[in-house]
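Every read-out reported here was derived from the displayed coordinates using simple, explicitly stated rules and does not represent laboratory data. Owing to the predicted nature of the structure, the values given are computational and were not obtained by experimental measurement.
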Structure I
Amino acid sequence: MYCVRKVTDDLYWVGADDHRLARFENFHPIPRGISYNAYLLMDEKTVLFDTVDWSCCRQLMENLEHLLAGRPLDYLVIDHVEPDHGAAIREVLFLYPNVRIICSKMGAKFLNQFGFSDSERLETVADGNTRCFGKHEVQFFTAPMVHWPEVIVSFDQTNGVLFSADAFGSFSALDGKLFNDEVDYDRDWIDETRRYYTNIVGKYGPQVQDLLKKTCCLDIKMICPLHGLVWRSNLPYLMDKHDKWSRYEPEEEGVLIVWGSMYGDTENAAGILAQKLTERGITRTAVYDVSGTHVSYLIAETFRYSHLVLASVTYNMNIFPPMHGFLADMKGLNLQNRTVAFLEGGSWAVRSGTLMREEMGNLPNMRLLEGCVTVKSSLREEQLAELDALADRIADSMQG
C-alpha cells in the first residue's frame, strides 16, 4: 500500500522508513531506524528527485504508481548516486522506460560504474544550470564531497524548495512526522542530526562551507534532505548548527571525558575528575566508556563540546585499542579546535598519556593542556591533589 505525504501543492514525499537495518553503512548503529527520502514533483512534466535503498524499493514503486495514476514519469533527478539513494534507479528505469535522467558529470560516471550505461537518456548539469518542467524552474548547484564527489543540490526557484541531498540530513526514521515543526526537535532529533553530520559528512567541513556560501543568497523556504525531517520553519537554526559543525567550532562550552579501563582504576580516576569539575561549577560534562560506546556517539560528542579529557590505560605499551580507534576516527573526521587534557593508567611501562598527546598534537589547532595524571595500578590518596590541579587547569582554560 502506498504511503505518501504532501510537501507543497504539487510536491510529494514518496520515500520510506527502514526499521530493519541495524547499522547504517554497516557501521553506525541506528536504533531508531532511518528514512530514505525521495520527492515527486507533479508539474507539466513529472520529476522524481532521487530514489531509495533497495530494501524500500517496493514502497517507492507503490507510491509512484499511486500519484502518477497512469501518467508517465518524465524526469529522474539524481542528486546523489550512493546506493542508499540510488539502488532503486534500475527499477525506476525498468517501469518508466522513457524517463530521462539528470545528474552531474561525475554522477554519470558513477552510474556507469554501478551498471547504468544507457547514456542516451542521460542529461548532465553543471553548477548554476537550470531546467524548466512547466511552472517550476529548478537550478542545480554542485556540492562535491558533501559527502561524495558527484553530489548536486537542486533548488526549485518557483517554490523555494532546496533538495539538499545528504546535506542537512539525520539518522532516525520519520514514523509519520515529516516536518521539523511536527516534532520536539531539541528533545528527540538534535542528537541524531549531530551524529549523522559528524560521522557521515564531518570530514568535509570546507566543502560544506562552500555549499553554505552557494545557497546563502537563495530564497530558501524549505529544505528537503535525503534522510530525516523536511524543514519548513526555523531554517536559520538548522543552518547555524551546520555552520558551526563545518567550521569545527564547539557547539557548547563543556567537558567530554572518555575513559578506557581494563579493571576499573582508570575509570575511577575519570569519575573523580568529573566530580571535581562539577564542584568547580562545570556541570556541562559527559562521561563515556570507550569500550562500551559506539565510536559514532563519541565523535558526535567531541563535535559538541569544547573540552576533551582522554583517560586511557596503557595496553601492551601502547594506547588501549578502543581508545586508539577513537583517536583514529577523530583524525579521519578532521576534528580540530578543541582543548584536550590527559590521564593515563597502567602497572608497568605507563605511557598512554604521552602517546595520546602525540596523536592529538597531529590534529589542527588543538590546545593540549600541560601535565598528565598517571595512575599506577590504582589511584592513591595523595594523587587527589593532582586531579584537583587538572580540574583547575581545565576550569581556567574555559575562562579564557
Structure II
Amino acid sequence: MASPITLEEAERLVFARVPPLKALPAALALAQDSVLAQDVASDIDLPPFNRATMDGFAVVAGEGGLLDIIEEVPAGHMPTKRVSTGGASRIMTGAPVPGGADAVEQIEKVVVKGGKVEVGATKPGQNIAARGEDIRAGQVVLKEGHVLRAQEIALLATVGCMNPKVYGGPTTAVLSTGDELVEPEARPGPGQIRESNSRSVIAQFAAMRLPCKPLGIVRDDPALLEEALREGLERDVLVITGGVSAGDRDLVVPTLKKLGVEYILHQVLVRPGRPFFFGTHGSKRVFALPGNPVSTFVTFELFVRPFVMRMMGHADGRRPRIAATLATPLPKVLDRIQFLPAVVGADGRVEILAWRGSGDQVTLTQANCLAIQPLKTALAVGDRIDVMKI
C-alpha cells in the first residue's frame, strides 16, 4: 500500500478527474438546484407595457382637481379610452396604463365623488413601471453556470424558458462489503451487524437530488465481489463501503485493479477515513470508503459530494466552512487532520462532542458540524477553528 497523502493533495488528485460536463434540457419543474448550461435571454420586454404599480387613477401628470372618471381598467384588460385633460381612468395594480396618462395616483390619496375623482398634483412616471424598464427583449437574464433556486425558476418562467439546458448528474451505485453484515430488517446473529452505510450514501446522494442504485451486501468472496463490481462499473460513479484497508479480507482494492480500475490514491491523512481509495475506469469514477459508519459519512462529504457536485456544474461543491471559537480543548497532536462531531452555536462557539470513534453513529446525529483540527496542531479553549456544516 502506498504512503498516505495529505487531504489537500488528495483533493487535487480527485477533483482533477471530474469528467466533461453533460448538458441536457430539463423540465422547469424539476430544474431546482441544477446549474444552467446556457445563457438565457428574455423573449419579451418586461414589463411588456407601461404598467400601474398601484391601485388608483391614471391621469395626466401635474393635473389636479376634480376629474371625470372615464372608465375602469382591471388587470388583464386593455384600456379602451385615452386619458386627456380633465379625465382619469380608474386602474388596478398590474393593468396597462391608458394612452395619454403618464402618472397614477394611488387610491388612498384621492376622493371619489360620484362619477368624478379629486386628485392632487402628480409627477410624470409616478406609480408606473415603464415598458422594458426591468428587462429588454433579447437581454441575457441568467448566465451559464448560474445555480437555479426558486427565484431563478420564477425568472425562467417569466421569460418563457420552460426547458432550460442544465448540467446533468451522473448515474450512481453503492455496494457494501463484509461477511459480518446483514440487512437492516434482519436481527443480527453472533458476530454480525446491521448494514447502514449504503443507506447513508443513498441519502447523501438524495440530498443532491440524485438517485443511487443499491447493489446490496457483497460477501468477502473474490468471485462475488468481482461480479458486483462489474455491475457497479456500469454507472458513472460507484461507491463501495468496507473492505478497503490492507488486511487479508480486504478484497476491494485488489479486485478493482484486476478489473482494470486505474489506481489514483489509497490512504489519506484524515481521521476518520484514512483507508480511502479513488480510481478511474475509462469515464467511470470509483470511490472506496472505509467501512466504519462515521468514516463512510465523512469521506463521502470530503470527496464524493464535492466531486459529484462539480460533475453537475457547481464551482466547488464542498460543504460550507466557517471559523468558530473553540469551547473544548484539543490538546492531542495528531499526524492527520481530524474531523470531530461538534455543535456550533449562534454565538460562534463550538463544543466538541464526546465522540467514541468512527463507529459512534449516535454522537454524529447530535452534531451540526465537524470541527476541523489541523495536522499536528494542539488547540486551547478560545482558539479559532474551522468547522464544516453538515
Structure III
Amino acid sequence: MKILAISTWFPYPPDNGSKTRAYNLLRHLGARHTLDLLALSQTDRDMDYLDRLWGFCRRCHAVPEPRFDPSGIRSWTGFFSPTPRYFREHHAPEIEDIAARWASEERYDAVVAVTLGAAPYAVKLNVPFKLLDQHNVESEVIKRKWRSGRGMLRRLRWLPTWLKSQRFERKIASCFDAIAVVSERERELMELMLRDGRVPKVAVVPNGVDPSLLSYRPRAKESGVFAFTGALTYAPNYDAATCLCRDILPALRTRFGDVRLRITGSTDGVDLSEFSGARGVEFTGYVDDIRPVVSSAWALVVPLRYGGGTRVKILEAMALGTPVVSTPMGAEGLDVIDGTHILLGDDVAELVEQTTRLLADPGLAARIADNARELVRERYQWPSIAERFEGLLVSIREMEVARNARD
C-alpha cells in the first residue's frame, strides 16, 4: 500500500505518550508499506532528527507548529467560529498545501491522520481510504475540565468550549472510514458521539511499550523515593504534580520522615512558584532516558484527575518493574486489577493509604511489580499492537475495494 500519514506530533524522539504512539505505529507501517509523512514540528531541534524518519519513510517533511497568541484579536473573534480555538490557531496552511500536492502526484491507497488535530488536513484529500488514529476523545477531555471546574466562572468558561468541541469532533470523525482509539471506553464514547450519523468502524488499538524495557536491568530500589513522569507543560500533569507536592507528599513525610519525590519532564515556560515550599521534591527537567529514574523508584504515583487516552508512563513503569499507585482515571483504559497489577485510590486520602502500603510492605510492592510486568509482556508491547493497527488499515481498505467492485 501507498500511505500518506499526517501527524500533529513530530514523532522523534518518542519522549511523550503521543510521540511514542506515533513513532511506533508509523515505523511499523513504513517497514511494511510505502509511507510518506507530513508532521508539525514542536521544537527547533526536531529538524536534527529528520534522518531518523528517513529510515522508514520514503519522504518526509516537517513544518513548524504555528504558535498560539492568547492575547491576539483572533482569540476573541474566534469565539463565534464553529471551529475550536486550538484547531484555528494551530492550523498550518503549508501542511494543507503539501498534502494536496502530494495527493495529486501520487495515487495513495490511504491517508492516516495521527490525532484529531491532523484530521482536517486528511478529510480534504481525494484518497480512497481514511483512517484516524485518535489518541484522546478530545471533547471528553474538555467535558471533564468543565465538570471538575472550581467555581461558576470556570465551569461557564468550559461549557461552550466542550459543546463546540463535541460538534466539531463528531463532524470531522464521521468523514473517516475507520477510527483507532486507545481503550474500550473511548470506543464506546466515539460510537455514542457518532450514533446519529455515519458511523465509521471504531477499533481499539491500545498504547504500549518498547520490548527493550522488559529486558532492562533495573537499578536497586531507593526506599522512600517516588517518581512522577510527564512534562508539566501539559495541564493534567501539572495538576497531578501539584496534588503530589501539596497533599500527598506532606502526608507521607509525616508518617515516614524522609520521603522524596522526583518529577521528570519539561518545565519550559512553567511557573514553578506553586511548588516553592514543597520539601523533598526534585524537578529533574527533561531527561533523555527515564529508565534509571523510574526503575530505581519505590513506586510511580499518578494522581491524574482529568485527561484522556491511556498513560504510557504507567505502562513504562510496569515494564521496568516499578509498582504504580494511581487514580482510576490515571489508569483508565488499562486491563489492570486493583491490588494485583496496580493500587488505585479515588482521592488524596486513598492515594496516601495505598502508597503507605507499598512503603510498609516490600513484599506487596514486589508482587504488584511482578504481576504488572507480566501483564505488559502479554498485552502491551508495541510490535504486536502495531500489527493490530496495520490489520485495521488493511482490512477496512479491502472491504472498501470489495464494495466498490460490487458497485
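See the values below:
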{"read-out": "Source structure (of I, II, III) for helix-only ellipticity at 222 nm (-39500 (n - 2.57) for each DSSP H run of 4 or more, over all residues; to 500), computed value -4500", "value": "II"}
{"read-out": "When Rg/Rh (Cα atoms, Kirkwood Rh) is computed for each of I, II, III, the largest belongs to", "value": "II"}
